[in-house]
Every structure is written in structure tokens, then in C-alpha cells.
1. If distance in nm of label points 7 Å out along Cα→Cβ at positions 312 and 472 comes out at 3.7 when worked out from the coordinates, which of I, II was used?
2. Comparing relative contact order in percent (Cα under 8 Å, 6 or more apart) across I, II, which structure shows the greatest value?
3. If FRET efficiency 1/(1 + (r/R0)^6) of positions 136 and 408 (r between Cβ atoms, R0 = 41 Å, to 0.05) is computed to be 0.75, which of I, II is the source?
4. Looking just at Cα Rg over 2.2 N^0.38 Å, for residues 208-263 alone, which of the labels I, II belongs to the structure with the highest value?
5. Among the shown structures I, II, from which was the value -10000 of helix-only ellipticity at 222 nm (-39500 (n - 2.57) for each DSSP H run of 4 or more, over all residues; to 500) calculated?
6. Compare volume of the Cα convex hull per residue in Å³ across structures I, II and report the one with the greatest value.
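A short reminder: the numbers here are calculations on the coordinates, not readings from a lab. The model shown is predicted, which means the values in this text are computed figures rather than measured ones. Cβ atoms are built from the backbone, for glycine too; each structure is taken alone.
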Structure I
Amino acid sequence: MQELGIDIHRTEHILAELNRGAYDKVQPVVVKDIPEVDGIEVVTASGELSLRIPEEELSKHWAEIAPEIDPIASAQRAAGALEFSYEALKRLGTALYPRTAFGVLNGGSATSYADEKKNRGLSEPLYKLLAPVFEPMADRCRGKAKGLTPAFVQPDGTEGPTFLELKMRGLLIRAMEHQIRQPVEPPSEPLEPFFQMTSVHNNDEVDAAYKSFKTSPLLDRLIRETGIDMTDAATGIQPMLAALTHSQEGSPRHVFESAYGKEHEPLGLPGGHGQNFSVLADIYRELQADGKRLAYLSNVDNLGATVDPATIAYTALTGRQAAFDFAFRTAVDVKGGILVRDARGRLNCADIGPAVSPDEVARAEAEGKAILFNCATGLFNLNYLTHNIESIVDHLPMRISDQDKDAGRYAQAEQVTWEVLGLLDRPLVFGVDKYRRFLAAKLLLETLMTSGISLDHPDYPRSSDPAKDLLGTARQLNAGLHWNLEHSYGMKRSGDRWVPKSVDELRSDLSPEEET
């Protein structure tokens, strides 16, 4: 088990809890209702966000966030309340960058991402069309850490920079923006350190890549310009959990020890991204002790998960425990987790199909309700998170699922990060634009769609039914990629390639206009 990177102590704890019945009451989310955008718990953030808040309510929360900043100076007074425009929220959120950290969940390798069978399952006609690009790229991706694979394909057909390079570049640009707009010495460096969860299987690979990133053309000048080495990441390494015996083998359960038919052979499995609350617990505490008060967390493969100053300010001003991005449903969103209110009356996330029927979704839409899809992006209040981290680890649902795969018949224990939503008393949900904030890539074919490969080809799958129109979806994803490359990652189109803007160009873009 040690050789496989399995956390023996954690596995024994889970096994003991399972055998005493601690997980017997862990059931799928029971849906009571689909909540509406109410401007309180569920807020539209796909346009120009604004906030109206009583002054006494703001004062209760702000002192623990950034006492050195006067938020009222950014607001307009109106009938006993404070009103923050979109521009005011952006300015205030930028001022909070030194109080904000940004982290990613690196996940495992890109083997499943590049699996031919899974990609063919998305669309056989699209696979056949893009196979000349897909197949050589898939060979290079398999076995690599997902974040170290190309985030997009260039218009000329060459591979673009990696997900992690772009994430770091985006953070350095936002840090430079703060340094330009807030020249006063900050209490800590803006958006630094970058933090992450890797795994026992990819940590060495990721660490070696970061050493090479120091001279990356996307990062080198920005690191020197800001004085921030964003490649010096604060890292928590996720161990594996041992597979457990199948439920049909009866109780008490044991460690599964006949992997691939071999005697005394255990099987190491990932325990889900929900393990971040235990794996990163010390990093969350260190960030809080160093003056950080808010922490982003998102999957590494979502290019739309970027720093948004307006939602940072909104979350801080309202004193919420955490805020989550959910994208307004489009015609192609037929699978995945949506925002619901559960049987306890709490906001939660439930999968279409297992927890909420497609008919119920259609009925809610017919009533005029907006259906919101989980973007797997959260912004956590670190004071709340660090104070409650042990309770979250203990109460985040542990899902025990039977498996029948090549390795044998066994059970797997997993936790899902975003089920933390159902544990919170005062969460906040932002309804965002899917094509700006949720450019996820679970399959390599999706990355090729987002990259705009062969969009003009007459054989690209299209349909009058928006739910089946892959061409229409790909065009919108590609437009979202272009927007993010330009506005979030400081890139520009030069011929048939996206190239990094120079530091001087970025400084010109970020400098506030002179007042007349």
C-alpha cells in the first residue's frame, strides 16, 4: 500500500466508519425545489454586477477582511444604504488582491481525457473529422498531468501553452494591475502564492515543469516585472485511498486485495477532489495566518475560472462563507450538476438524471426559472474555512460506490468538493456566462471544439436542434476562448497564432486613463 501511495491511516479510518454505519445515511441529494435568481442568495453576474447593502450590515463583515481599506469611499449613499456600481466593485476587488489567494485542483493524468472510446462517445462524426489533429495530440497527452497538456490548439494547428502556464500568466497580470493601480505597499503580495493540490502520481512531474516555467515566454518577464515568482507554488499532495471490498461480499468490509486477480494485491484509487479540505488544510491555515482572507478554488482545466474583481468585492462586502459560479443553462447542457434547494431547504448541487429528472428541469424552465449548472469554481472566506475545516472534512458526504472493472469487483470511496455547498448556512451563488466562465475540457475533443478546429468544414456536425448543434456550440466556445485569451491571459492574435503581449503592452492596457 505504501508503494502505491495509499494513505493507510485515512483508509483505515474510512473503513472503520463504513463498518460502524457512519455512511449509511449518505443518500443522493433529495430535490425540494429549483431556486430562482433572487438577488440575495442567487445573483446574476453575467452582466454588470452591482450591490445595494445597509451600512450596518457591511460594517459587521468588513473589519475581518481588510480593515486598512475603506469600502464606503467607493460607494454612493442612498436611503440609508450603500450602493456599489460595477466599476466600484471592480476597483474594490482589485484593491483586495493582496487579501486573495488562487488555487487549482490538478487532478490526475490526461489518460481518460485522451481516451479514444470516450471521445468517440461524444460524437463519432466529429471524431472522424478531427481525427488527424486528435490522434497525434492524444498520444502526447496520455499519461501526462492534465494541467501540463495544451490548453488549446493554435489557429495554425500547433499546440498552445499549457493550462498551468496560462493560469499563472493570468495571476501575474492581475498582480501587475494591482501594483499599477495601488502603488501603496500592500500587506502581502497580490494573488501570491499560487496554491494547488497535486497527487502522489503527478507531483514530481508538475514540480519539474514549474522549474522550466521560470523561463517560459509567457511568464519570465512578468515574474521579473512584478517581483513575484508564481511558479513557487504552495502544494498539498493528495494520496491514494485503498479500494474496499464490494458490498456483495458482505460485512464487515475489508481492504480489497486481489487487484487484477493477484493475491495480496491492493488497489490505490483517488478519493475525489473533496479531499482537498484535508490535503490542503495546513495551506489554508497558512494563507489565513499570512493575511489572506479569500481563496479561489477551481479545476485546472477550466480556462474560464479566472480572478474576477467584482465578485471578490461582492463576496467580501456581504460577508458570505463562500461563493460559487453556476452558469446559466444552454440548450446543450443536458447532463451535470445543477443548483437546487434540497429537502432541508439548503442550496445544493444535484445531477440531472440521478437526483432531478429532465422533465422537472423542463417544467421549471417553463415556469420562467433559470437553470444554473455547476462550474466547479468557488471563492471561500478563509476565516470561515479555517475555523470549520475539521467539521467540513468530517461532514462532507463520503460516497461509497461499487465498481466492476478490469481490476476486479471492489468499492471506491470518494468525496466531491462542491457538495460543501450543502454544508453552508450563508452561501452565495453567482449566475455567470457559460462561455466566459466555464470553458471546461473533460475530453480532448472538447478542447478541439473550443480551439475552433475545422469550424468552416462542411462536415462539421450541425443541427436545427440547439441541443445537438455541435457547430453552434463550438463557435460560442471558441468566441469565449478568444475573449479569455485577450482579456484574462494577455494574449494577442498575430497571424495564425496567439502570442503573449509584451509587458509594455500590458502596462498600457492596465494603466488607468488620465483624468481630465
Structure II
Amino acid sequence: MNGLTSLDPAAAANFENIQPVNQLYNGLLQMDDDLNVIPCIARHYSISEDGLTYTFRLRQDVFFHDNICFKNGKGRKVTAQDFVFSFHRLYDSKVSSAISLLENIKNFEATNDSTLKISLKKPFSAFLSVLTMKYFSVVPREAVEYYKLDFRANPVGTGAFVFKAWEEGTKLILLKNEHYFERDEHNNSLPYLDAVTVSFIKDRETAFMELLNGKFDMLSGADAFNANEVLDREGNLHEVYAKKFYLQKETFLKTDYIGILVDTNVALVKNSPLKLKLIRQAINYAFDRNKLVKYLRNNLGEAAHAGFIPKGMKSYNPDSVKGYYYNPEKVKQLLAEAGFANGKGLPELTIYITDNYKEQAEFIQSQLAANNIKTHISVEKTSVLRQAVNNCEYLLFKKSWYCDYADEENFMSLFYGKNFTPQGVNFFHYKNAEFDTLYETALAEKDEAKKILLYQKMDKLITEDAPFIPLYYDQVVRLVSHNISGLETNAMNLLNLKTVKKLTTEAQRTQGK
């Protein structure tokens, strides 16, 4: 794990922060491994008929971790007022980047210690899913006021593990919360582990050696190890490694893509052939996604042939939302229709990427060239690319999007006409009145089947208009030692260590006899 910057849930904007925060804190609700919204600190909730008022009844057995910020160092019981305080912190842009998630919230109210009411300005069918985000974890006022800016490195939550130490850039140590409120199906206390150590090693070869030597129990992410060394072309473990580890693979709600700026009010677009839908479609037909996934990703993930919404979402349906396949004849036809027969007169296009996607970009560049579409690859720092895309400075840019909460709205929000960057997440500056109407209808739709049809219509529209070039739908990938059990996977890639067990060396010997 790289890049942990804060253990404050208000700053849980990326996986590096989210995964440790998930061990330390709880919210009203949580996702199970099938991505169903289930109770957490809220034991029960109800929604008003008009969809505007959510009422949560809290558990009475949830306590903050013991900490010197409390009287006598003893963690106190969580109340509804703690949630009001925690949520109001999110309005401060110096504390959190979650303010856009609060725009539809009218107010929070603690009617008593165990009852919280949240009122919305207008119905929002994905709201319960939003509340599972780690931003909405509960924190104690005492800790925030005691530690002030240092709260980021002195977390006080209610989670299954308690903070012990954080050596920034080196390691994080968490200990078992002896007073944790959740129990397993046999009424045993959770968690099972006495402690967890997370190490931060940027060099994947070093990290893999530590795994081989038994210092680590798990590596997470396709970039955490050399896939060509560890996996065969079908994405399975080579036999020599299968003796030591097992491979976890799970659908990941993440779409990797090349974005296209399509706003003709921007001079860059006005003077570019990319303003033409025919050219954008031609690029989509001009390379083989199946080969990209098989040979450059060892079959980790799935070629994106069905729009922007990834495999794993309820509305994902390649029979309904038909995307693009490699088709040189179609490329030739579209280029001619656009006035660039055989690519004649078509200027060279620049694709902006970060270094870790260079091999993939070069593969795409080669195939586009074979279809008379010339491209140049420009490798940028992540921060530079992010800022330039937000400021509409790049026409073609490599990005990925994984959902913050398990609802298709989170993916479709990237194409909503009112979400233009830099304020919103519409990096493409795509605007389509029909799409916007469907999007707004889906926000208030309670019927799941109707919502799915609405999202499929939206995905068809944007796939046809092609303000993006989908590459692949990703996978959660983990290499795990055989002495670890109970480590579940989910399509949100949320690391849940509550139910993990580790076989001791002595137990392994006994089991091996």
C-alpha cells in the first residue's frame, strides 16, 4: 500500500486512505460482500413516503476506542449527536473533499441520543449507498478538538481495530479492539486477529520478496507484483507459487478508459477532428481490447465491450449495451465518412498518460497507426495530468473510475451536463439533454427494475456519442498466503479484516502431519 496521507475518515478519498480507515471506523450503514446495504451502528432505519426523510435508530453498545482525549482515558458511548458533528465536519473544504456529496442534504438532526434524522432537498435513490462511504464514519468531538490538525495521525474510532502506531511511509500498526460490538454467526467476538501491520513498500520486487520470505501475508492489486512472473497468460498462478499462496480474483467496479474532451466551446476541441463523433467512433473500433487484456494484463480484468458501466453492476448487460470491437473495415468506413479517407489529412493526436500505462498506450498507438490514425504518447506526472484534465487542457487522456458507492449513478454522474470540471467530475464536458433527463429521472426512481432500464439507456447514449474509449473492466487481485483464512473479497475492493484468521506456525505444522 502506497500513499497513505491521513487516518481521518473525512479525508478518505482514495484506496490508500479508505482501507485503513475501514478498520478503524464505522458508519451508520455498511456494505456486505454482495454489495447489499446492511446496518452497522444504525440497527434500524426507515424512509418517509416522499423519500425525503431518513430516520436511523442507533445501537446502544457502540463505544469509541479508549484514548487520552476522553475523561479517564475511557472511550464513551456513541450518540446521534456524534454523527451530526461528524457530518458537519465534511462541509469544511480544508478538512474534506466530500462537500459535493452533501449538496442534496437539507439538514441532520439528533432528536435524542439514539435517533438521527437526515432530510434531503429532493429524493435520491442511491442515498443509502452513499452513507456506506467511509467519509460518513462517526468521530468523537473530543478527539478532533484535542488533536486538532494531528487528528489525521491520531485516529479515534469505533472500528474492529485500534490505532497503535504510524511511521509515515514505512508501516502502520493496528491492535484488536477488545470492546468491538460486532460478533460472528456463532456469537464469537470480532475481530479474530490480535494485530495488523500494514507495510508501505513502493518497489514491487521488494514487496514480493517479503511475501516469499513470509514477512507479509498478502499483496493486494495487480500492480503490487510482476504479473508476467507470477501468472500465466490465462491469469492463473504458476505452480511454483501456487504451493505458497492462493490467488483471489473478484470483479472490481472500475472502468479504465481514455477520455475525450468534446466541448466545442473549448478552442482545443473546436479546432480538432475529435469534435466529430465519427472520428471518436473510429478510434474505438481501431484496436483489439481482447489482446490488450490477455497479453498486457495476463487476463486480469475483462475487455470493455459494453459501455462505461462495468461488469458487476446490476445494469451491466453486453446484450443490451453494445460497445466496440476491433473492426478495421469499420474504421476505414468511418474515417472516409468524416472526410479523412485512409487517414489522409487527419492530424496526429496526443494521448496523455501516466508512466504505469505506457505499455498499454504503446499497444493502442501501434494498432491505431495500422488503421491510419497517428498518435503521440505524452507521459505526465499523476498530479499534472489530473490538473490539466480538470482545466480542459488535454483532448485525449488515460483515466479510470471506480465507484465510491455501489450504484450506477456514481458512474453516470461523469456524463451529467451540470457536472463539468473543475467543480464536477464530467472530465469530457459532455452534454446531452436526453441523457440529463434520464439521469434526473433515475435519481428519484425507487423501482430497481426501472432504474436498471434507465441506466442502460444512458449507457447506450454515451457509448454511441463516444466521449470516451473504454479499455477494460478491472478485477480485484490479491496474492494471499495459505495460512490466512476468512479474507473475503468484494467488487468495491473494500479490505475487511474483521473475520480474518491466521494459522500459527505450530498449527501449520500440526495440520501438515
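1. I
2. Working: I: 23; II: 18.
Top value of relative contact order in percent (Cα under 8 Å, 6 or more apart) goes to structure I.
3. On the way: I: 0.75; II: 1.00.
Traced to structure I.
4. I
5. Details: I: -10000; II: -7500.
Comparing all candidates, it corresponds to I.
6. On the way: I: 168; II: 157.
By volume of the Cα convex hull per residue in Å³, the leading structure of I, II is I.
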